[in-house]
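Read through the structures below before going on.
Please treat every number below as a calculation from the coordinates, not as lab data. Note that the structure is predicted; figures quoted are calculated from it, not measured. Cβ atoms are built from the backbone, for glycine too; each structure is taken alone.
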Structure I
Amino acid sequence: MIRVLIVDDSLFIRTILRDLLKDAPDIQVVGTAVNGIDALEKISDLKPDVITLDIEMPRMNGLETLEALSKVRAKPKVIVLSTLTSRQADMTHRALRLGADDFMLKPRDVPNVRGIESELIQKIRNLVALPTIVRPAAASRSEADAVVVIGSSAGGPPMLDTLLSALPPDLPAAVVVTQHMPEGFTASLAERLNRVSALPVKETENGDGLQTGTVLISKAGFHTVISGVAAKSGEKHGRIIHSTAPRLHAVRPAVDTTFTSAAHVFGPRTVAVILSGMGNDSGEGMLAVKTAGGRTMVCAEEDCLVYGMARSALSRNCVDKVVPLKGLAHEIARAVKQLEVNHV
């Protein structure tokens with residue numbers, strides 16, 4: 001059993017989280033705490049494996065609690081719960097720097113709170129189950145001549161944990177992940193994923209080059225456009241351009257924008273993957289990749305919280321494979337390897 005302590009000054013949140021976790025057969029809520037002081041005492045007594053931690057609490061807030069936990073020898077894994085404000089985005093990033101292991105956006109109303117059940121449970125399981133990544137010494141990175149583009153939305157972050165932790169460290173392609181997320185939080189997502197991925201992960205910056213064996217997370221608030229830069233060999237290498245063009249499918253970054261621009265630059269040397277997500281974003285982009293001769297795949301429905309994005313691509317008959325989450329990393333690596341063989 002995974003022992004969980006819920007730390008939040010809101011009785012509503014404590015009650016809801018306990019209720020959400022009660023039916024998970026491998027998770028036991030061993031207690032609740034109303035602030036950091038209360039939490040530290042209960043951590044000592046209850047010895048939880050994981051705690052959910054609110055940031056803003058009276059007497060001792062979440063950041064102060066993390067500082068105190070840094071002095072504890074056998075400390076639990078920590079999931080920080082954050083609300084959708086720029087202040088909380090900054091504090092979430094600081095929390096990860098102080099040792100928090102993951103974060104989740106805290107919904108503001110009951111229907112949305114209920115909607116985080118699957119993601120919360122998966123995050124708790126991932127924290128206990130994911131192996132510790134030992135990344136090889138940094139090697140010189142070359143300009144990528146192949147790209148893997150990944151799109152996800154609701155339910156995507158814990159799937160990215162599983163997928164990126166399983167990709168080989170010598171993947172001969174660049175990876176660009178476009179995850180729908182509020183502004184300010186993709187930096188925290190990138191920092192979090194950098195801890196579990198064998199490949200280095202960072203948030204995009206305008207002008208970033210696409211390099212082999214690296215992962216870029218699209219910065220929220222901008223469309224990630226992959227632009228081609230001519231090389232001496234005559235091939236195009238990719239560069240990231242941040243665009244403030246109008247939202248597409250009511251989101252920015254839009255997966256369609258990233259996928260379509262990748263297909264334009266890399267053509268048949270593009271591998272596109274869709275994970276969990278709501279809405280129609282990604283269907284047109286996946287079709288563009290397929291039309292350009294690239295490889296396309298979506299995660300199996302049973303592994304997704306929401307299947308709207310994958311279904312949008314499937315409806316256009318442009319998906320090569322439907323793959324279970326645990327097999328996606330292998331399929332991506334195999335597709336990239338096949339691109340390499342064909343290129344030779």
Structure II
Amino acid sequence: MRFLLSVPGGILLAALALELALQYLPVNSGVRMAHTSAAVPYPHNRPGQPYTYSHGWAMANAQHGTTSRDGFVHSRDIGGGANVLVTGDSFIESYMLAYGDTVQGLLDAALGKVYAVASSGNGLADALVLARQFVPRTGAKAMVIFVEPFDLRTIDSPAGRGHNYFAFTGGEISVAHNPYVESVLKEQVLRSALLRYAYYNLKVPGWMEGLRRRARQGGDSGADGDLRQRRRDAALDYFLAGLAPLQRRFGTRFIFLVDGDRDAIYSDGRSSVWVGNDRATLIERVRAAGYDVVDMQPVFEQHWRTYRERLDFLPMDGHWNRVAHALAAARVLPLVTR
């Protein structure tokens with residue numbers, strides 16, 4: 001009996017010792033999202049929130065930062081007279097880099113008054129909402145909109161909590177918001193370094209997001225596939241048309257920063273991260289709408305042929321590394337200064 005009682009006691013003591021040790025190590029802290037609503041309909045984090053990023057059980061590539069007063073990562077506090085506003089998803093958020101190595105950090109070093117309004121999981125509906133919210137507030141001369149393959153694949157799908165999506169009702173398209181309210185359980189769990197360590201390294205967020213993505217994407221064959229393609233085309237047209245009033249009123253130039261097909265580059269075309277002709281179609285329609293495009297495909301191809309240097313953290317992480325951010329910033333800079 002004494003042995004049976006000592007086992008849970010030993011486990012508890014070991015857990016407490018691990019908790020104490022991990023409190024002093026660079027455990028990935030995650031960043032707590034702020035609540036969203038119809039009044040504040042865009043994803044952002046709690047303002048002034050310190051965070052730690054690290055990768056894997058070994059807590060590699062430790063990075064530290066603090067969210068801005070508007071709740072964004074890797075952005076100065078947003079003010080007026082902006083030279084550039086940058087939006088996108090986790091590629092722009094870039095927890096795994098220092099601020100000075102990101103697109104927005106490099107542009108800010110060159111120009112000043114560059115702000116980022118990016119959040120993990122953002123799609124094109126979020127980009128439109130963020131443009132409507134922050135272009136009038138900042139009077140940005142240019143807005144860079146990052147686009148990656150998932151943005152096209154799910155443009156007609158419902159969004160995760162805290163995000164926006166294109167809603168189709170009776171043949172009409174509108175932007176709808178899915179509010180986010182943090183659960184009490186999550187708030188308590190994130191206080192423990194040990195639970196965070198297990199939560200992030202067991203890939204729980206990625207597993208849950210994968211389930212949500214598959215549920216949102218649904219099938220894509222036959223008549224359903226044709227209907228989805230028509231809806232995707234209509235949503236893209238709606239998105240591009242929605243930027244035009246901002247361009248006319250504030251003189252903001254919209255620049256689309258389009259991710260290259262890095263899988264195809266590394267594999268000599270044997271695999272692809274973009275589906276079908278999504279990338280080419282996007283670029284063609286963006287240009288037809290009168291907006292600028294920075295296509296990273298030829299840039300990445302040339303760099304890979306010349307240096308055989310990867311542009312991301314694969315195989316552990318598919319996000320852009322500092323090399324890709326520097327190449328992108330170098331291509332964007334002439335467009336925002338002309």
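Among candidates I, II, the computation of volume of the Cα convex hull per residue in Å³ that gave 173 used structure II. Could you tell me which structure in I, II was used to calculate mean projected area of the Cα convex hull in nm², for residues 149-196 alone as 3.4? It must be structure I, since only it matches. 0.20 is what came out when FRET efficiency 1/(1 + (r/R0)^6) of positions 85 and 133 (r between Cβ atoms, R0 = 25 Å, to 0.05) was calculated for one structure; which of I, II is it? It was calculated from structure I. Out of I, II, which structure matches 17 when relative contact order in percent (Cα under 8 Å, 6 or more apart) is calculated? Only one of I, II returns 17 for relative contact order in percent (Cα under 8 Å, 6 or more apart), namely II. Which structure, out of I, II, was mean count of other Cβ atoms within 10 Å over residues 61-68 derived from, given a value of 20.1? Working through the options, I get structure I. As an exercise: helix-only ellipticity at 222 nm (-39500 (n - 2.57) for each DSSP H run of 4 or more, over all residues; to 500), calculated from one structure in I, II, equals -11500. Which structure is it? It must be structure I, since only it matches.
Can you rank I, II by distance in nm of label points 7 Å out along Cα→Cβ at positions 301 and 317 and just name the one with the largest value?
Details: I: 1.9; II: 2.9.
With respect to distance in nm of label points 7 Å out along Cα→Cβ at positions 301 and 317, the highest-scoring structure among I, II is II.
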